[in-house]
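In what follows, structures are represented as structure tokens.
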Structure P
Amino acid sequence: MPPAIRLALRYIEVHYRQDISQSDVADAVHLNASYFSTLFKKSVGKGFSDYLTDLRIEHVKERLATTSEKIKDISTAEGFTDYQYFCKLFKRLTNLTPSQYRQKFLH
């Protein structure tokens, strides 16, 4: 994996809760945004947006399974600014609503 992409992944891990764009990350690793996009997809196997979304969803899933925080608070804290969009996206990616997902972990 190219060093710039390793740096980009570290940058994303630190900043994923913020409103970051592909251009922000490309700038942070000193690459042209277009080249960064191609290199990222080739190296990681998915585009920047999909990677960022998946990372955020994984963090949400972890918190749903381990805390009793309000779902809306979790989604906001993990970088989703639009709750309705988050709920639709979560359902599309997991085939469960956030509430249903949490229920799986409560016995």
Structure Q
Amino acid sequence: MSGIARAKYIRMSPRKVKLVLDRISGQTVDEAYKILKVMNKRAALPVRKVLDSAVANAGYMGNTEGVKITRAWVGQGPVMKRLRPRARGRANVYKKPMSHIEIEVR
């Protein structure tokens, strides 16, 4: 039995989320929880929440022994564009990226 969970519009760069997902991809769920607990990345919290949801969607809440993460994917979400005032009435654009996270367990 497999479970899929998605989190959309996470206010974090997909590049930074991918560092976390690459580390837990292919691991068992128990091992992934251990890795996420000690990982010193801000993206570990939303990834753990998506993993919790994927496990619950698969119906493995009590017994997660032998359950593996078969797919961990992050995609580019919309980018919020903001202006920062500069000298002489000019402005610089800076971007606030978002991510869509998807995890599948089986």
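Work out the source of -10500 here, i.e. which of P, Q gives that when helix-only ellipticity at 222 nm (-39500 (n - 2.57) for each DSSP H run of 4 or more, over all residues; to 500) is computed.
It must be structure Q, since only it matches.
For relative contact order in percent (Cα under 8 Å, 6 or more apart), the calculated result is 22, so let me know which of P, Q that is.
Source structure for this number: P.
Taking 2.2 as the value of distance in nm of label points 7 Å out along Cα→Cβ at positions 52 and 84 derived from one of the structures shown (P, Q), identify that structure.
P
When you work out mean count of other Cβ atoms within 10 Å over residues 44-51 for each of the structures P, Q, which one comes out largest?
Biggest value here belongs to Q.
Taking 16.9, 63 as the value of Rg and Dmax of the Cα atoms in Å derived from one of the structures shown (P, Q), identify that structure.
This value belongs to structure Q.
No lab work stands behind these numbers, since they all come straight from the coordinates. No experiment lies behind these values; they were computed from the predicted model shown. Cβ atoms are built from the backbone, for glycine too; each structure is taken alone.
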